[in-house]
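Engineer: Before anything else, here is the set of structures, which you'll find just below.
None of the figures in this text is laboratory data; all of them are computed from the coordinates on show. These numbers were taken from a predicted model, which means no experiment stands behind them. Cβ atoms are built from the backbone, for glycine too; each structure is taken alone.
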Structure 1
Amino acid sequence: MSDPHRIETLEALRTHYREPSQLVLNKVRTSLDDATIIFVETCRFAVLATEGPKGMPDASPRGGPSGFIRAIGSDLVAIADLGGNNRLDTVQNIVRNGRLGLLLVMPGRGETVRINGSAWVTTDPAVLAGFQLPKLPKTAIVLRVSTTFVHCAKAFMRSGMWQPEVWAELADAPDGAAILSCQRVADLDADTMRGLLADGYAADLAAER
């Protein structure tokens with residue numbers, strides 16, 4: 001697509017934005033403090049950003065009970081690789097290039113925590129045994145902290161993410177079943193697809209207990 005308004009340089013980009021505040025510039029850390037460690041070990045939902053084949057970006061949601069992500073000291077984070085769809089996009093990307101960005105989201109909190117660094121996939125029995133989960137994970141992702149910082153709350157405030165009245169406004173938005181049916185992933189209507197997804201989720205989650 002040809003765009004005559006495309007911004008081509010960092011200098012041109014900066015002309016459209018004010019300079020960041022000193023607080024924003026100073027917030028980046030190279031290790032986990034005590035409060036961030038508690039946030040990490042309480043967190044139940046995160047997005048893992050990796051680099052896929054040919055440099056294409058990839059982002060994958062991960063969730064579990066508190067403790068499925070844990071700190072190992074102040075410079076390492078371990079993430080239990082719980083059951084997914086077995087495409088293995090995230091872990092394959094990590095094995096290929098060893099880089100990971102982690103965004104930790106806390107329900108009801110506007111601020112999120114970002115951790116970036118080098119990463120690897122491990123079957124180390126000591127790492128796996130450190131998770132207090134009903135079932136031992138097959139592998140874990142270990143992230144060595146390069147930088148960590150807090151993202152401000154404005155994205156969640158603008159979106160109304162944690163406001164029930166906003167959830168009601170979005171009740172008619174397509175769910176995954178409707179999207180998959182529209183994409184003709186299988187020759188199934190949305191209601192049938194919804195039932196299959198629900199059964200599959202229930203079976204997979206039961207297998208983790």
Structure 2
Amino acid sequence: MKLLFVGVQGSGKGTQAKIVSVKLGIPHISTGDLLRGADGGLKKEIDSYIAVGKLVPDELMLKVLGVRLFLEDCKKGFILDGYPRNMAQAKKLDEITSIDKVIEIQISDVEALTRAIYRVTCGKCGEGYNTKTNPSKKAEFCDKCGGALTKRADDNEAAMLKRIGIYHKETEPILSHYKSVKINGEQKIENVTRDILAALKIKN
């Protein structure tokens with residue numbers, strides 16, 4: 001099963017992709033992680049853009065994905081998270097693989113804003129918290145490993161409003177390009193997972 005998880009930043013798509021990938025026994029492929037984990041000639045090419053603050057071109061991203069999607073662990077499927085972000089990228093992706101279904105995790109713009117503004121992450125293990133709705137027991141430190149909690153510099157209202165606008169304008173149109181299903185992301189994590197599995201006709 002080849003899946004694509006889509007949602008505005010803060011929707012929880014990355015969290016759900018990790019959970020569902022374990023349940024289905026297929027890899028969760030985050031394009032951000034993929035770019036950071038590249039090696040050899042691809043790493044040099046990627047770093048040449050990142051080092052000067054430029055976005056990695058679609059052609060290069062497709063090359064990286066083309067390598068990853070044809071590894072042995074993807075034979076039974078995969079969950080793609082973070083790509084494609086627009087219709088041009090969706091059409092490029094069609095050239096190397098097909099997508100069986102898109103899971104769109106929906107939250108309101110107000111909820112996305114709230115989640116981003118109060119979001120903090122453990123710099124050590126990556127565990128995420130929300131200082132308003134899901135704070136750690138000990139302020140500024142992770143409950144899981146004790147690492148220090150950090151906040152992304154771009155998790156502010158102005159930057160988030162810009163990202164929300166881009167999502168509605170550029171990413172939402174790709175939903176009509178695929179077979180997609182909408183999932184209410186403003187529920188408890190386990191309930192979102194339950195609804196995703198039900199949409200995929202998989203027993204929880």
Structure 3
Amino acid sequence: MKYILGTKQNMTQYFAEDGKVYAATIVSVGPNVVTQVKTQEKDGYSAMQVGYGVRKEKNITKALKGHFKGLGNFMETHEFRVASDADVKGAVGDAVTVADFVAGDIVAVSGTSKAKGFQGVIKRHNFKGGPRSHGQKHSERAPGSIGGGLRNRVPKGMRMGGRMGGERITVSNLKILAVDADTNTLLVEGAVPGRRGTVLEIVAK
């Protein structure tokens with residue numbers, strides 16, 4: 001399994017050799033460092049913990065300073081689970097770089113989606129809204145009835161207005177279009193979750 005952490009930059013167009021043009025996202029994937037190896041015997045599951053980015057030392061807790069001792073001051077740490085201890089590649093202190101990926105790899109990209117605050121039912125749930133005629137005045141974007149006859153209770157799961165976005169999203173089956181080891185960037189086909197600056201997990205099976 002290949003894995004790496006990166007930062008979403010912006011979208012662009014990629015022109016392939018066969019003349020096709022793809023919508024693509026540029027992901028900056030500076031070197032990652034393995035900060036911990038978890039094993040089935042000791043931790044109950046197998047995983048690699050990876051640190052990414054740089055944070056000021058004053059903003060890191062003493063517990064994390066001890067955990068990162070001799071490795072660096074990381075902005076983010078994420079775990080990548082593997083099936084068994086035999087699938088664990090590398091040891092603490094090893095670098096994970098963009099060179100592990102090649103064009104054509106199929107990856108899953110996970111990140112936190114854009115937070116949009118409190119939104120109504122039309123934007124949040126794609127409701128149609130009410131008609132714009134026949135006496136309607138202020139209810140074009142109203143949700144309508146939420147179900148009567150339930151003794152003044154709102155049915156569980158009723159779609160209503162509320163906070164939207166800011167959730168963990170995984171987009172699968174995206175293709176790596178290009179790898180640039182000089183600038184530590186990946187070009188991923190299509191759109192990925194989040195805004196510019198969102199930390200992403202990229203995993204290739």
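Engineer: Among 1, 2, 3, considering only FRET efficiency 1/(1 + (r/R0)^6) of positions 42 and 146 (r between Cβ atoms, R0 = 41 Å, to 0.05), which has the greatest calculated value?
Structural biologist: Sorting by FRET efficiency 1/(1 + (r/R0)^6) of positions 42 and 146 (r between Cβ atoms, R0 = 41 Å, to 0.05) in descending order puts 1 first.
Engineer: If relative contact order in percent (Cα under 8 Å, 6 or more apart) computes to 18, which of 1, 2, 3 did it come from?
Structural biologist: Corresponding structure: 1.
Engineer: Taking Rg/Rh (Cα atoms, Kirkwood Rh), for residues 82-153 alone from the coordinates of each of 1, 2, 3, which one would give 1.00? Please report the intermediate quantities before stating the final value.
Structural biologist: Working: 1: 1.00; 2: 1.15; 3: 1.34.
Here the read-out was taken from 1.
Engineer: So, one more: Hey, helix-only ellipticity at 222 nm (-39500 (n - 2.57) for each DSSP H run of 4 or more, over all residues; to 500) derived from one of 1, 2, 3 reads -11500; which structure?
Structural biologist: Of the structures listed, the value fits 2.
Engineer: Follow-up. For the read-out log10 I(q)/I(0) by the Debye sum over Cα atoms at q = 0.11, 0.13, 0.14 Å⁻¹, a value of -0.55, -0.79, -0.93 was computed from one structure; give its label from 1, 2, 3.
Structural biologist: Source structure for this number: 2.
Engineer: Another question, if that's okay. Where is FRET efficiency 1/(1 + (r/R0)^6) of positions 50 and 130 (r between Cβ atoms, R0 = 30 Å, to 0.05) largest, in which of 1, 2, 3?
Structural biologist: By FRET efficiency 1/(1 + (r/R0)^6) of positions 50 and 130 (r between Cβ atoms, R0 = 30 Å, to 0.05), the leading structure of 1, 2, 3 is 1.
Engineer: Among the shown structures 1, 2, 3, from which was the value -0.55 of log10 I(q)/I(0) by the Debye sum over Cα atoms at q = 0.11 Å⁻¹, for residues 2-97 alone calculated?
Structural biologist: 1
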